[in-house]
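Please find the structures below.
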Structure I
Amino acid sequence: MKIAVLSRKASLYSTRRLVEAGRERGHEVVVIDYLRCYMNITAHRPVVMFQGKTVTDLAAIIPRIGASRTFYGASVVRQFEMQGVFSVNLSQAITRSRDKLRTLQILAQHGIGLPVTGFAHSTKDVQGLIEIAGGAPLVVKLLEGTQGIGVVLAETRKAAESVIEAFRGLDADILVQEFVKEADGMDIRAVVVGGKVVASMKRQAAKGEFRSNLHRGGKAEKVKLSPEERSIAVRSVKAIGLNVAGVDLLRSNHGPVVMEVNSSPGLEGIESATGIDVAGRVIKYIEENADKSRMPRDRVGV
């Protein structure tokens, strides 16, 4: 079958691995820069154009949409959906997952464990926001941050007040969360494909750093999940309406809590740490599900 990876660059590790995995399994795989796509939005013959040509004969797409390009990237995915092309993740689920507040509200609605989280608009409510998170130390997060960017640990109440007021002064939307001290700079990334955890690793933050992101010097190694952690990862992905996703968990004193659900998880760290062919699992999922007579529908509803 013909599969397209929607990605800005063919040289990116995750994109390259998906192409390799697809071709190894006998498929034709192409890379399409979704920002170079343009669309003819019509009722009877919706079309996606790329480099002056109509994109045709695709059986499936694998969206690798950057966080800063969610709006346009999701619109391209939606246009392919209108053509009846199978998408690994639906456009609505991608958009939902990129809104951190909406994601946390949906997970809370499904009874999934989360760190205590506060959200407010006015700087007049800073004191109440800090109280919700249990006081300092606490973590302040930009709603649109990625790879640890826009995540600040405020170790004192005064520092928390200053950081929150500074972010709000820039009209930035933020979350305030409890600092899970017992995690000791370690978190878990579980990759879920088709309702199953296919790989998991633990990431340890570099010395003097509380963010465990590999882009920030964190170290990764394979880890075995507990049944509860595995269940929470799968339930979280299902709650958001995704089929392929990375779930970030912390081990807290009151059980595992979900930090984030990522609709375009990077493959380099997880494949290197575990030795598992995650890209191959994604292609296998497409083979088993890309049936146009059974086009999926988003059923989350929020």
Structure II
Amino acid sequence: MLGIKNIASYLPQNKISNYDKKDQFELNDDFIENKIGVKAHALKEKDEKASDLCVKAFENLLQKENIDISLIDCCVVVTQNPDFNIPHTSAIVHGKLGFSQECASFDISLGCSGYVYGLSNIISFMKNNGLKKGLLFTADPYSEIVDSEDKNTALLFGDGATVTYITEEGIYIPKAFSFGTSGKDYKELICGDKLYMNGRAVFNFTATTIPKHIQNLLEKNGLEDSSIDKYILHQGSKYIVDTIRKRLKVDVQKVPFDMYDYGNTVSSSIPIILEKEMKIDTNRRFVISGFGVGLSWASAILEKN
């Protein structure tokens, strides 16, 4: 059954400390640690592109999986910061990794909800076309678009990438998806020359929309909190994750928070945590939920095969 066989991530070793910005932005330790939840954010090399981060994530996957590159028949990249406007970044990744000419490759332009959308897309695409082995990449190097003088964004975002290996021997199988969009609010998180975020509006959106969205997903599938082992939420900020958890009335141990040392990696935040949580044998069922740019949101239920 098609599903997630494995996940690997890549986070740059170079880190920028938010404690070094306390004077610049008039911060205190409590704000850094308990509001945004980012002590340092990962920063790629200036000449690295999204495709380079994808390649490094794939190299880490090869440390876990014996993969015959010639058998990869689907390559999907989720990014809103591609190498170029044209061509699609997945074609560049395809070329750098030497996949077969029979391998389908395409990009998905989505941000914080992108992993969940991407997971639905790649599995549906593979099922409909009889494909066997696919790779879902996420890479959004926001350091290319963040204004270092903007307190709303400069403290939050970090660079990184992930790759999810999709095969018929999947260990975690998506059982249900749910999606949403509030396109009228697209200007609240937008990039012209540089990234702009209306932090208050984005917080209000997530705090009001996402708990209800997740609860509805559970109800539609006849599930209760007691049957969910972990809720893996997009790491927008610690305050956002804590607020959603509290409104869902979920135990803190069920909602991992893991962006202290690398920041908000946009579409990569869910699979970075999922990579770790998949290793825990007692985790049989996950809710994953991404939300942000668009404004867009998407959630899914994953069950161990």
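Throughout, read-outs are computed from the coordinates displayed, never taken from laboratory work. Only a predicted model underlies this, so the values are computations on that prediction, with no experimental measurement involved. Cβ atoms are built from the backbone, for glycine too; each structure is taken alone.
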Matching 148 (volume of the Cα convex hull per residue in Å³, for residues 7-118 alone, computed) against labels I, II points to structure I
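Kindly point out which one of I, II the value 1.1 was derived from, the read-out being distance in nm of label points 7 Å out along Cα→Cβ at positions 143 and 167.
Derived from I, not from the others.
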With FRET efficiency 1/(1 + (r/R0)^6) of positions 95 and 223 (r between Cβ atoms, R0 = 25 Å, to 0.05) computed per structure, which member of I, II shows the largest figure?
I
Label whose coordinates, when P(r) over Cα pairs in 10 Å bins from 0, in percent is calculated, return 6, 27, 33, 22, 10, 2 (choices I, II)
I
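State the single structure among I, II that was used to calculate relative contact order in percent (Cα under 8 Å, 6 or more apart), giving 17. If you can, show how the numbers build up before the last one.
Values: I: 17; II: 27.
Clearly, the read-out refers to I.
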Re FRET efficiency 1/(1 + (r/R0)^6) of positions 31 and 239 (r between Cβ atoms, R0 = 35 Å, to 0.05): value 0.70 computed from one entry in I, II; matching entry is structure I
The highest value of FRET efficiency 1/(1 + (r/R0)^6) of positions 159 and 231 (r between Cβ atoms, R0 = 25 Å, to 0.05) among the shown structures I, II is in II
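If you rank structures I, II by distance in nm of label points 7 Å out along Cα→Cβ at positions 111 and 279, which sits at the top with the largest value? Mind showing how you got there, number by number?
Numbers: I: 4.0; II: 3.1.
Going through I, II one by one, distance in nm of label points 7 Å out along Cα→Cβ at positions 111 and 279 peaks for structure I.
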